[in-house]
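Have a look at these structures, which come just after this line.
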Structure I
Amino acid sequence: MRVLLVNSNRFRHPEPVIPFGLCCVASALEAAGHTVEVLDLCFSKRPAADIHQAVAVFQPEALGISIRNIDNGVGCNTIFLLEQVKNEVVLPCRRAFSGPIIVGGSAVGISAPEILDYLDLEWAIRGDGEIAMPAWLEHLATGSDPGGIPGLVRRINGTIRADPVPARVPDLNTLSTVHLGRYLDLTPYHNLECTIQIQTKRGCPLHCVYCTYNQIEGRRYRLRDPALIADDIETLVKETVIHRIEFTDSTFNRPLDHAKDVLRALIGKHLDLKLRTMGITPGAIDTELFQLMKEAGFTEIDISVEAGSAAMLRSLGKDFTLDQVLRTAELVQSFQIPTMWFMLLGAPGETLKTLRETFDTIDRAISPRDLVVISVGIRIYKGTPIANYLLATDPLATPDQFLHPVSYQPDALDVATIKQIAAFEQLRRPNLYLYDDNQEHPFLRRLLCARREKSGEDEPIWRHLIRGYEVAERLGVRRLRRALQRRRHPRLWEQWRQSATAATTGR
């Protein structure tokens, strides 16, 4: 069959994302004998017109839409991205194409029935599209019973029915190498120094209270062969000339031995890579891991500790202790790998005391040359531990199983107060970045890329952001903003100042 696959993700903060997962599905469909075209709308200025043209030229018999995000994933200033997907992608697809349309992707893996209802469509896939999508096309071609297709969600006589078991590829080593250039124009991604995303495994058995990974990918690890991973990366680098690779596992270094084997396989390839990962957990680190990361070509890492308070780490369901966080910080500085640390404020039990503990940990453990990204508020998603807790205490907390944004509100402090405290602290530290889309400049990444290119220094672009904040501090701009903040919120400022005094006295 002729199949048009559409990347609906037009959200480009903090950077555009290459639709690698959609290309994995395209590769699987071609291996099954289908003719596939991918329409990437990430940079489209006229998505409806591009959809109409693609349908008119390619003449598909079936159409699949990949949906990456329900929203921007934060608990404060949440942007409901599904509305944009519906208006700019789904409705134009329905106007241009009268045949069967199916949706999939990570967002659908979280809330498939609710998304199907919201978009007013008939078909969705929950889980791995590489096996579910060919099975669905087989149903369309032969008229076979679709009831046995894993992960299939469908509308029957107005009622949405979902297969209880998501689609899971049992052996990831059976998947073929994905040739990105076959499906995508990578030029705009390359110009913005975007990374190619690679998974060394799927699944996550951890129990972070807010996280959706184990719903999307399953609750056990499905590991890929390290040699195959290295071969795939070698092929992608040669074909795309992009050397920036990002490991997008839930946590790269669990299991620890598997991560080390992947690094050893890459070291043996001598590929001159610029590697990064969105997930290092302090619960599985040692000196050898950092030695191998350095040798393999890691130029930056992300560490989502989420809190610098022992009480908050327990509240968030983390698999590591504060001592392990401090040990990880020591290794980061010892091996001089640039690091972005992520903090999530506003978990159950958050107080002025726990906030103070987190900022104290930042000061004593994290290098001022490394960036600390602060998010305020937990966006609650269907099926997560915090969602189940909230529904147990308030059955009316959501009318649609948390499809539309709902944020957790701590008992002791409201989210607005926590955000104001974070704003106080951000103005005291040039390396602290408060994640708030309302403050984002649309050309920030392009400007930082240009600044790095001009400087000739091959380092993370966020290092230039820190330098910009340092210049603002020397010029007195941030000092003036601190004074204005104190004047606008005198009572909160005094409470926060007293919490620092109490913390110092208690030591």
Structure II
Amino acid sequence: MVEPESIKEGDLFKVIAETTSTCIFITAERFIYVNPAFERITGYSLEEAKKMRFYEIVHPEHREMVKQRGLARLKGETPPKNYSFKIITKDGRTRWVDFSADRIIYQGRAAIIGTGYDITDLKETEQILRDAKKQWELTFDSITDLVSVHDRDFNIVKANRAFREFFNRPVEEIIGKKCYELFHGSKEPWPECPHVLAMKAEKPCTKEVQYKNTDKILLVTVSPVYDPEGRLIGGVHFAKDITELKRIQKEVTKKAEQLRIINTIITQAQETLDLKRFVSIVLKEVKALLGADVIKFFLKQEDTLRLTDYIGVQSPPPEEIKPGECFCGKATSERRIVFAEDMQNSPIQLLKHCKDLGMVSFISIPLVKKDSTLGVVGIGWRHRVGIKGKYEMLETLSGELALVLHNALLYERVKNHARGLEERVKERTLELQRAVNLMAGREVRMSELKETIKKLRNQLIEAGLEPVADDPLKEPPGV
């Protein structure tokens, strides 16, 4: 350690230069002087440094920049005085230095006096922080939900990529904007705003939010954020687009209701095996289900569709339709649902009866069991309707009704067969009764004949005459 009172005035620079931890050097194109700190940082001694151009210790990445600035400074130009760059030490390590320089006249010629601080640890720390920041931003932007940070006054201070893409705006048009301006297009917070509620209660709050002028629905959760002193400074918003989820939920609810109605129809139809009753239930319930104006039920018998029953028609529809004719015939032959939203402009040929009814939309639903069409239900509206979202339900209804119709037809055949058997039993019973009656009549006449013969024999005997033949009605011996 150098005692202050022992320092001579002329030695002051040398004492400072050789005791400081700051690298100090003087250079023209080659180094003229380097202090001990320079030697410690670079590994080069003064003698070694004097043989080197000042830019030769600079890392190749920064070498040309340092060279051009140094040469310019020697010429009297004024490049930046302070900047950082990397150097290569004698043992090949890379170090960062924070460099300051100025032009001087040394021993009658232009030179540069410079200082440098080893900031390698600082640079490494900065790099760690940059990497951490980059990793955080990558993570922040990789979240598919809309994530944003808001201060207590509703100003957006941070927003991830999903947030920016949802609103289709660059970050400059989002940061600093009031959240309620973006979400609701309003000039004040929404009364049920989750940010308002979370700030008041100082606990997380979740609400469904309708995005302005769209059908978009967001599920927004706001969690309070505190500073190191525990003061509430804002909130983190997590917003999930649940529009599709809501649509699916609505669709599931709708399908559940449709299935409930189908189940009601099928249950009622299954309660009776009577074909006429079954058809009546189908017409009534399907008409109510679809809000139809006209509904007709045809049974397929051999190669013909025969009208069984109908609702909503003043004059009776045709009693027979050939497969392939009109909508019902086409549905029968192709075993698929046939629909036209505007049947008047449909390529399918219409029956005159349907035209006269003023039908606009029409659908024919075949009742198919094991690739065999048992019947068809024709449904018509006098206004335009669509079946979007109902097709799957109608196919389900078709399959279930076909099964019940199949059972009803089997029951009808069994019932008809039983009725035929009953008629034949009655006929056979009558025939048997007639035979019994006939036999009874014969027995009476035989008894009368026996009595007559007996009287005649007795009369012959009384007259002294002997009968010349045996009694033909006499039972043979042993009988």
Structure III
Amino acid sequence: MRRYTLSLALVITLLSPLPAETLALGIMHTNDHHGHLMPFRHDGEDGWGGVARRRVAIQRNRADTSYQWLLLDAGDVFQGTPISNLLTGFLDLECMNQMGYDAMALGNHEFDFGYDVLRSRFADVNFRLLCANVIDRERGTSVAQPFAVIRRGAYRIGVIGLTTETLAGETHPKVKESIVAYPAPVVAGLANYLRGTGCDIVIVLSHQGYGRDLALAAAVPELDVIVGGHTHTQLDEPTRVGDVLVTQTNGWGRYLGVLRMIFERDDETQRFRLVAHQNEYQPMSPDLPEDEGLLAFIADYDRRLQEEMGRVVATALRDFSVEEVRLRENELANLVADAMRTQTEADIVLMNGGNFRAPLAAGPVTAGDLYAVLPFDNFMVKVNLTGAKIRECLEYSTNQYGDGGFLQVSGLRLHYRDGVLVSALVGSDPATAVPLDDAATYSVVMTDFLAIGGDGFPLAEDPYGPGFTGLEQRATFSTWASAQRDLNSALDGRVLVEWIDMADPGLAD
């Protein structure tokens, strides 16, 4: 009889469990780029950001071949600088092509130039534009591909795009032609579908804001990662909700998010589980070199725009800030609102604080400066509203204190105390202003964005009906400013905000 013996080492090997299958996945991510192709000033220092600097950082991270890499963006690539706006996002997307992005969620500002312009941009990209929860009403289909399955080696990674559910109130008026679905059920269904079709990892590219991303992570545990945007939230570390990581950078390309993760496959469920992660928000600071090829590519377009953007329109006699334009009366908003009232001969002008996006420095004011201050291509609408409807809008403005819907005005004098409208007078001169008459009718000028109920305002005017003026807000202000030559404004008490028995919520941390 033959005897067979096994070495102790072989016995231990046979009895030991096999090592778990691991997946090393790296995600580089951005959000809320807002047209910042070129370096800009940040925290008092010039030379931050810019896509040429970002490309160098991306290439350095990709050199770490121990990870499978994805490059993702969570939306709002469009809108924010003259070069981006004048080319309606084309140059931003082309730079993303050259950086090698894999996918991008549509943000609300991707719709700012109109749905037709956005659809025309789909042909310009080599990566996936994703949006699962906005439906084209006319066609009955999603406005973009809802999800993509990206292969990395032997692994399948599902990426879902999600846009803010308040889209219709935050962008181009004609976007109301689209239907926005509540996101959580949409995402849950797609996540289960992707798992069922063999995806190893499921990621959401979300442009709905940090708070909603946390709620989504809790509601849909089938997810692995949520890469967010919209609220420009700068985190110290990704937030973990159960097994879901939620991350976001603060926008403009100031930082490149870099998330390295190790997943192990669970023998029982066969699902990969996160076992370790390392995170960086890499600063795109001036000491990081720029990619010369991409810099030259952008500079060629930039040179073509400089002549028009450098055209001097007027002279600012003082610095104008937008720092508290969403909290109280603001000199720059006064200047613009008064100009609109003069140009349209209206009784009253209402403008949302979120309309004003950049300060204006003392000295020559160029066309490029006006693009930065008023980047949105909105038209002015002149409608007749009752005093009661105007009062309703003014009272709603208190709910928007600290947010983009806080109203700046011309032709009114308002007094708010502890978040309540105490008085509303019609007129600019406090000596002759009279109480707002609920039964009277007034001519009111506002942007088409506000007229359709943007920022949730209780309005539903037809922006292209009888009240359409054909006056684009930036061009209208430019015409007025050119005639004035010297620009000056001061606080005159037209919007008095007091917090007496309550703490000022605008001062909260």
State the single structure among I, II, III that was used to calculate distance in nm of label points 7 Å out along Cα→Cβ at positions 70 and 310, giving 3.4.
-> I
Structures I, II, III, by Cα Rg over 2.2 N^0.38 Å: label with the highest value | II
Upon calculation of mean count of other Cβ atoms within 10 Å over residues 326-333 from the atomic coordinates, which of the structures I, II, III produces 21.5?
-> III
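Quick note: the coordinates plus some simple rules give every number you see, no bench work behind them. Predicted, not measured: the structure shown is a model, and the values here were computed from it. Cβ atoms are built from the backbone, for glycine too; each structure is taken alone.
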